[in-house]
Structure P
Amino acid sequence: WFLNTLFVSIVSGFISTALVLAMAYSLSRLRFRLKGPFLKVALVLNMFPGFMAMFAIYYILKAAGLTQSLFALILVYVSGAGLGFYIQKGFFDTIPYSLDESAMLDGATKWQIFTKITLPLSKPIIVFTALTAFTGPWMDFIFAQVIMGD
């Protein structure tokens, strides 16, 4: 049980951190038409606790034949962690956009701006996101009990 929990926590923590990082950066830096409505819908979805959907998630996983598998646990934890992007987006909003503009003037691509400027400045929030993405599955018992059964 310990190694299963450790495996699920590490894998889902890594995937969740990467997804939340990409989503928060794109919502903070990119401009697109449906950004406002998406943020509002995500805020409304974030108001409901995860255990409200527990039985629906179980029946969906059962219909897909994924119950009693570690992949199902990883899938559940990764899908639930995406709503925590608001904290990371708020951090990205505090990084001045003028840094991005000056890097673009120097010839940097968007990927270089992200990896060379934004990521080093956002190490504290990345560590926070990774820790919360790891400790969520690590401390959860109810979802694991429902999905894994005995």
Structure Q
Amino acid sequence: MDKQIIDLLTEMNKEMKGIKSDMHSLKTDMHNRIDTINTDMHSLKTDMHNRIDTINTDMHSLKSDMHNRMDTIKTDMHTLNSDMQNRFDTMKTDMQNRFGTIQTDMHNRFDTIEAKLDGVGGQFELTNESRINEMDFIVDKVIKMEKELYILKNQNSN
């Protein structure tokens, strides 16, 4: 019986060593798997940080690009506004010059028309005066002829 107990204990000891070895093997396998999981998680974490940094860099780049484009648009709009203002001022000056030219031309035409009207009025007065002078001349001639006729008649009668 002692031998049986010793054999039984020896066998139990062997089984315990086998179980202990299996446990140690499982423990090592578990540690390896946990280390692999930790390594994978660390790799994922690093990859996530890299991607987040890349996204942040891209966002910063987009933000800078948008600011640059907005500045360019503002500059272009300012230039366009200045160009339009210059063109407007040029058109305004050109219109004022044209209006002044038209105004001068109209004044010259009106002056010409007034001169013609004055000339027509003056010519009418001259014509009227000429008629009066001609009438006086004719009346004088008629009176002189009547005198001569009277004288001739009187001479013939005497």
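No lab work stands behind these numbers, since they all come straight from the coordinates. Small disclaimer: the values here were computed from a predicted structure and weren't measured. Cβ atoms are built from the backbone, for glycine too; each structure is taken alone.
Taking FRET efficiency 1/(1 + (r/R0)^6) of positions 22 and 110 (r between Cβ atoms, R0 = 41 Å, to 0.05) for each of P, Q, which is largest?
Working: P: 1.00; Q: 0.00.
Largest calculated value belongs to P.
Supply the structure label, taken from P, Q, corresponding to distance in nm of label points 7 Å out along Cα→Cβ at positions 94 and 142 with the calculated value 7.2. Going label by label, the one that fits is Q.
Rg/Rh (Cα atoms, Kirkwood Rh), for residues 30-77 alone computed as 1.50: which structure among P, Q?
Q
Which structure, out of P, Q, was P(r) over Cα pairs in 5 Å bins from 0, in percent calculated from, if the result is 2, 6, 4, 4, 4, 4, 4, 4, 3, 4, 3, 3, 3, 3, 3, 3, 3, 3, 3, 3, 2, 2, 2, 2, 2, 2, 2, 2, 2, 2, 1, 1, 1, 1, 1, 1, 1, 1, 1, 1, 0, 0, 0, 0, 0, 0? Structure Q accounts for this read-out. On distance in nm of label points 7 Å out along Cα→Cβ at positions 14 and 46, which of the structures labelled P, Q is highest? Evaluating distance in nm of label points 7 Å out along Cα→Cβ at positions 14 and 46 on every structure, the highest lands on Q. Calculated for structures P, Q, distance in nm of label points 7 Å out along Cα→Cβ at positions 102 and 134 is largest in Q.
Given a value of 4.6 for distance in nm of label points 7 Å out along Cα→Cβ at positions 6 and 38, calculated from one of P, Q, which structure does it belong to? Working shown, then result.
Numbers: P: 3.7; Q: 4.6.
It must be structure Q, since only it matches.
Source structure of the calculated read-out (helix-only ellipticity at 222 nm (-39500 (n - 2.57) for each DSSP H run of 4 or more, over all residues; to 500), -38500) within P, Q: Q.
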